[in-house]
Structure P
Amino acid sequence: MPRFGDLESHALRLIVEKGDEGILQSELWKKLSVSSREVSRLSLRFKRRDLIERRKVLHEGRWTYKLVSKKKDISIESISDCPCLLCDDMEKCTEMGAISSVNCKKLMDWVIPPVKEEQGMR
């Protein structure tokens, strides 16, 4: 049987992996091979730490909770189109230099889309 810290880490990892879909509390205790009481205690602990949302749902005629992570997995897709990755001036870019992430128009346009585009979408 894994130490409690290992169980807690494994449970949270399973919840995070389910993303916005979440996982039923009843499904989680089966995957972890522990009692429903143990998973209930874990989920309440996670909720108190503001790591998850615990939503009451009706599943197959029974009430259970869907556990949805507030933490999201980080992926390379979130930065794949960042202009810095292919920038010709990357080697010259320094915090206090003439070329800097602080005053880079390409980077600012990527982080905060131009106002014109945003207004056109409304």
Structure Q
Amino acid sequence: MAHREAVNYEEVKARADRVDVRHANMTDWLSRQPEASVDRYVLLDAQDWMSDAQLFALWSEITRTARPGARVLFRTAAEPSLLPGRVPDALLDRWHYHAGESLGFTRADRSSIYGGVHLYSRKG
């Protein structure tokens, strides 16, 4: 392991107790959380397989529970973000899409099975 990776490992290990891992339907779990109570969301490619109604329900709950500045990071099978055109603009307008950072994350993604990695942050 390279030195940098070893340092990162120690930093992650030191903060592991701050991670809350849930095996649950994310939309259902978020629906039970208070408004503006979450600041980070990491999703894999489950959104690729969701209907527009499911995406709307998920992003409605993410938006409701997101603190200002909250971040959502997710992967998709295709390179472009799947949200525009599928999630209403009125909801997406509450988020900032980090196009440059997303492209950088996509290029640096070592999994080689995803087409895109996307970052959004909550406005306000």
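None of the figures in this text is laboratory data; all of them are computed from the coordinates on show. Since this is a predicted model, take the numbers as computed values, not measurements. Cβ atoms are built from the backbone, for glycine too; each structure is taken alone.
Quick check: 15.6 is what I get for Kirkwood radius over Cα pairs in Å, for residues 31-94 alone, calculated from one of P, Q. Which structure matches? Answer by label: P. Computed over structures P, Q, distance in nm of label points 7 Å out along Cα→Cβ at positions 7 and 63 reaches its largest value in Q. Given a value of 26 for relative contact order in percent (Cα under 8 Å, 6 or more apart), calculated from one of P, Q, which structure does it belong to? It traces back to Q. Given a value of 7.1 for mean count of other Cβ atoms within 10 Å over residues 15-22, calculated from one of P, Q, which structure does it belong to? Structure of origin is Q. Assuming 15.7 is Kirkwood radius over Cα pairs in Å as calculated from a single structure, say which of P, Q it is. That value comes from structure Q.
Among the shown structures P, Q, from which was the value 12.9 of mean count of other Cβ atoms within 10 Å over residues 23-30 calculated? Of the options listed, only Q reproduces it.
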